[in-house]
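Colleague: Following this line, the structures themselves.
Read-outs throughout are calculated quantities, based only on the coordinates presented, and are distinct from any laboratory measurement. Bear in mind the structure is a predicted one, so any value in this text is a computation, not a measurement. Cβ atoms are built from the backbone, for glycine too; each structure is taken alone.
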Structure 1
Amino acid sequence: MRLKLKWKIIFSIILILFILFILLRYVGNYGLKVKEYKVVNKNLNSFYGLKIVHFSDLHYGMSVNDKKLTKLVDMINKTKPDIVVFTGDLIDRKTKITDSIKGSLIKNLSRIESTYGKYYVTGNHDIVHTSYDLIMSNSNFKSLDETYDILYSKDSKSLFISGLSIDKNINSNTKEALNLNEYNYKICILHYPDKVDDILKYNFDLVLAGHSHNGQVRLPVVGALVKVHDAKKYYDPYYKIDKTEMYISSGIGNSTINFRLLNTPSFNLYRLVDK
């Protein structure tokens, strides 16, 4: 009887571990959804209804392949975005880039449509791939690493958008633009969420970040189970810090381990309104 009980316990443990593995490896990674947010600011009357798509952490080669990338692009285009931003980690650092992978990325990313522009910054996995900037530029994305762009409405109101790479802060040219001019709305895109504390003094209205994957594996009540470097303070989907709103993408792919739980791969869609 004791021997039978022992084997029942062992079998139950193995079964639980097997089910957990299936949940983490396959069920958690299944699907792709759009997280839609309404961003309200009284200065957005001239940009009312502007749609921004924010996707991040593709980690191509880990859990994302050509099929999933094609689906992502199709879903992005269905939202008819005015602006598209990518906040880093295009290809997983463990993935060896081939001409086929380059071709697939450029073919798909080039298909992403936007009214006013497509922008990107560099993530920590991107710095090991020398072809990252070439892939993004050939896909008609504009780098915002330590630089900025200004969009104007029909009544000459301004929307300022800048970005940070992983190892630098706002450079002198961007500081000068921020100090010498008044903009109706200011956006900053970056990879590391915790770097937001370094730029709060510039009073950005909206900050969009990646890297944390919102914990990648999440549990009820507990929330994010894994907090990675440079996303230990800020890792959840949304924060309001003084007057700055920050949204962090949960990402499309996975990093380090190919597991997800209660955190479906997704991209964000922001609708800008004045009330």
Structure 2
Amino acid sequence: MDISQPIARTAFYCCVIRADDAASTHPLCGDTFAGRFVDDAVRRDLAPLLSLGAPADSNVARHRLIDDELRERLASNPDRRIIVLGAGFDTRPFRLVGGRWTELDDPPLLAFKEQRLPAHQARNPLTRIPVSFETAAPDDYIAALAGDDEAVVVLEGVSMYLSDDALRRLSGALAEALPRATLVCDLMSPFFARTFGRPLRTRLAAMGATFGERTVHPHIIIEAAGYRCRRRHSIPGRACEAGRSPVPMWMLNTLLRTLRDGYQVWVYGRDVDSGRPGSTRH
């Protein structure tokens, strides 16, 4: 696979970080499958990104937070559908217990992934669907997944690359096709992106990545589609709890609340039965 492609680089970056976490003394995610996609060539190509410590810590914390959200829902219904948009080198169908999994991503990436980690080897049912996101409309590829079940849709490490309009169209398509689904996604405030997220974004941009034009916090766009926040978890806060951040918790909770709250995992649902807005829990 061509590592130099921007989509591939971001996927490999997340994968290398999880592989290093799994090899550490006290892993936070323990993704022992991630190493299958990593070699010396990947590490050399990503060296400018891997030298940044804070984004790596947040990346692993983000993945663990979403792991825990999925574990909770799979414990109550092991047959639940899990749909991962922009799956990259996600290995959860091989690691977690339960779920009927569907992964969507760029065709070359999924083809490479299938070579290194075939879907039929997963511990849970897994289907991979290649989608050219740059040309395919969300209404088209989401419609094929439509259902009235209580599925979970995971959108991890994706929203920051979408423009306001693209995120609006995706949110609307999901709400229409999967009205009872839970949406789990990581969202970054515009302020966080301009400040704390700037070093990583600058290096990714230099390597060809393109970020979406953002005029408002993405939660406003998602909630306009009828979603209501049920939970949200601070990603820097989780990294701090795990001992992966040099910033003490007391500072996150006082002087650096914009850091604590600027990048979070949001868990959304829709009030399809009552038609009344739901309450937000923080």
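Colleague: As an exercise: helix-only ellipticity at 222 nm (-39500 (n - 2.57) for each DSSP H run of 4 or more, over all residues; to 500), calculated from one structure in 1, 2, equals -7000. Which structure is it?
Modeller: Values: 1: -7000; 2: -12000.
Answer by label: 1.
Colleague: Give the label, chosen from 1, 2, of the structure having the highest value of FRET efficiency 1/(1 + (r/R0)^6) of positions 31 and 183 (r between Cβ atoms, R0 = 25 Å, to 0.05). Show your work: numbers first, answer last.
Modeller: Values: 1: 0.10; 2: 0.65.
Max of FRET efficiency 1/(1 + (r/R0)^6) of positions 31 and 183 (r between Cβ atoms, R0 = 25 Å, to 0.05): 2.
Colleague: Given a value of 28 for relative contact order in percent (Cα under 8 Å, 6 or more apart), point me to the structure among 1, 2 it was derived from.
Modeller: 1
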